[in-house]
Structure I
Amino acid sequence: MKFDTYLITNELQQMPALARSIEAAGFDGMWTAETSHNPFLPLTLAAEHTQRVSLGTAIAVAFARSPTALAHLAWDLQRYSQGRFLLGLGTQVKAHVVLRFGMRWEKPVRQLRETIEAMREVWASWRAGGTSLNYRGEFYTLRLMTPFFAEPPLDYPDPPVYISAVNEQMLKLAGSLCDGVHLHPFHSPRYLREYAWPHLRDGMHAAGRSRMDFTAVAAVFAIPTDGRKPAGDYARAVREQIAFYMSTPAYRAIVDLHGWTAAAERLSVMARHGEWQAMGDLVTDEMLDAFAVTGTWAALPEIVKRRYAGRLLDRVAYYMPYVPGEEDEGWAATLAGFGVAR
């Protein structure tokens, strides 16, 4: 099991030092998210200032860019990182795609499939010298590529493509078409065993693919009990985050599986009234145990490994940022427990 972290900072100027610190600490990889900043630019700086760690987006919004634009971004980062880039894509939700990015939202599963297929056709045309681009789909038609506009061929494999998935159809798409899946931090082992993996395997089976070449990634809510910050503070933050996700209809399949639909509906009402802090009080100890791990920094790795035994997950990260100078002893103990490279 690989142990990663997330790049969370607002300043590109901080990226070189932060990336070097992450690699020196021993993490296997680092991921960026598309929230208030572009997710690709920090990875360019991280690639320049590291040699070993994987570099990926978790996630970049697919529908904010054309397949050809994504192809260029991923190809350049794969070349510059010397084969360490992992392209993680997601759909976001309709309101953001339409009202924040000004793009189409009609059939997100179908459109994401075409995004990946078309992007890979662009890569294939570049490997062939910039000719023979001919992709025709419902959302994208790509028929023009010349050597002048083609990227030079890579000395590395095409960038692996992961997608974020929660519900049935997106999980099946990940299993059938992608190199990996980003599973949501709001998950439980039961959800992974009884819901996510059956749908992922259905997608793999339909496409004649093997689990051996597929990577499952997720962040994990972790509550250290021996850190500089009191365990209660960590637990409170996790309860509030769980409450937020429980209130969100997009994650109702996870809640329903555990029989907590009534609590989720009540949380949805509280969210509409902006009762964010009070929502955490509705998260019971049973819910906390289902969605989070608790233990000393040194004990957490074994707890995580047991929790996800049987390859429920291949790569994990804690749902908290790594900040050099904060909880250094704790992070060192966790990294040692995962046996990561130094």
Structure II
Amino acid sequence: MIDLRSDTVTRPTDGMRAAMASAPVGDDQFGEDPTINELQSRVAALLGKDAALWLPSGTMANQVALRALTRPGDDVIVGRETHAVWHETGGGGANAGVQFTEIGTGGRFTADEFIAAIKPRDHMLYPPTTLVEVENTHNRGGGFVVDQREASRICDAARERHITSFLDGARLWNAAVASRSRAGELAAPFDVVSVSLSKGLGAPAGTMLAGPREVMRDCVRHRRMLGGAMRQIGILGAAGLYALDHHLDRLADDHDNAKLVASSLRSNPRVSLVADPVETNIVIFSLEAGAPDAAAVIAEARARGVLVVAFGPRTVRAVTHLDVTREQCERAAGVLVDAIGS
């Protein structure tokens, strides 16, 4: 099967497995896992932050950040269809007790739109806006890279109003490669940043939170509350270190493969790409009137050896990653075009 459901389906390479098997470990809850300590220091430096903390998943990282940066009843401003709202099973309300205000279009929003949406802290009716969150790349927006100048303006506006800024950088490595930037440059305007090791970089688990040292200390407590405190996790930390050493530069291959898939789909009049041009490794397309629906396309593709997922009744997502070759992506594109018909 050619699995394009997500960049989380990758399996550790032989080199990554060897690094995991030989990793020195200790009890992370005592701060004694040397491999995790090395990884946390390295990611903090890469992102230009005081400290970093390993968590088992991106969703837990986002939830811990919400717990640490807000209070129950607060308002969090986000772009439309952001991951924290759409893909975390209501965790923001259940775990942090916050409400979300979605603004902008297609995941993008401007500093002016952010300022207009802010709810004052002393209003007798409104929940106070205490956090603004930006997702880069934006998953449901088709993997687009956030405009860095606008991100800086948003963070400047937040700082002026004593509002914390958080970057959900689950695919920040992809954004950095696509924009020919360093991850630290993209993270710089934000108070707290998350970045995944288990998506484009192919580690079996791990997302990092990075920010001020005192915030990271608070996040340690919230991580435990949510069940994310673990023991000898250097085995997983070693996978992250290996990924940073070996899998960053090759992200451009995933982007090229996604553009190849998009090019085939673009030629079909029954298809409309959500993000066009495709910038990174995510291809989301809508099925026009007269085309089969998403369920039918997915079933037909599966029968022919290609796995993709539905993002709506007439919307499909395909994601390229290190476990699929260019030749496989060419084949998958042909299967999808045939499944859609013309």
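Output the label of whichever structure in I, II has the greatest value of FRET efficiency 1/(1 + (r/R0)^6) of positions 67 and 227 (r between Cβ atoms, R0 = 41 Å, to 0.05). Can you show the working numbers first?
Values: I: 0.40; II: 1.00.
Between I, II, the highest calculated value is found for II.
Given a computed value of 15.4 for Kirkwood radius over Cα pairs in Å, for residues 27-122 alone, which structure among I, II does it belong to? Display every interim value, and only then the final one.
Working: I: 13.8; II: 15.4.
Structure of origin is II.
A value of 20.5 was derived for mean count of other Cβ atoms within 10 Å over residues 35-42; which structure in I, II was it taken from?
Numbers: I: 15.0; II: 20.5.
Comparing all candidates, it corresponds to II.
Check the numbers for Kirkwood radius over Cα pairs in Å, for residues 83-186 alone across I, II and tell me which is largest.
Working: I: 15.1; II: 14.6.
Going through I, II one by one, Kirkwood radius over Cα pairs in Å, for residues 83-186 alone peaks for structure I.
If FRET efficiency 1/(1 + (r/R0)^6) of positions 99 and 291 (r between Cβ atoms, R0 = 35 Å, to 0.05) comes out at 0.45 when worked out from the coordinates, which of I, II was used?
Working: I: 0.70; II: 0.45.
Derived from the structure labelled II.
Please compute volume of the Cα convex hull per residue in Å³ for structures I, II and give me the label with the greatest value. If you can, show how the numbers build up before the last one.
Working: I: 141; II: 130.
When volume of the Cα convex hull per residue in Å³ is computed for each of I, II, structure I gives the biggest number.
Have a look at I, II and say which one yields 18 for relative contact order in percent (Cα under 8 Å, 6 or more apart), as calculated.
It traces back to I.
We did not get these values from a lab; they are worked out from the coordinates using the rules stated. Keep in mind that this is a model prediction, so the values were computed, not measured. Cβ atoms are built from the backbone, for glycine too; each structure is taken alone.
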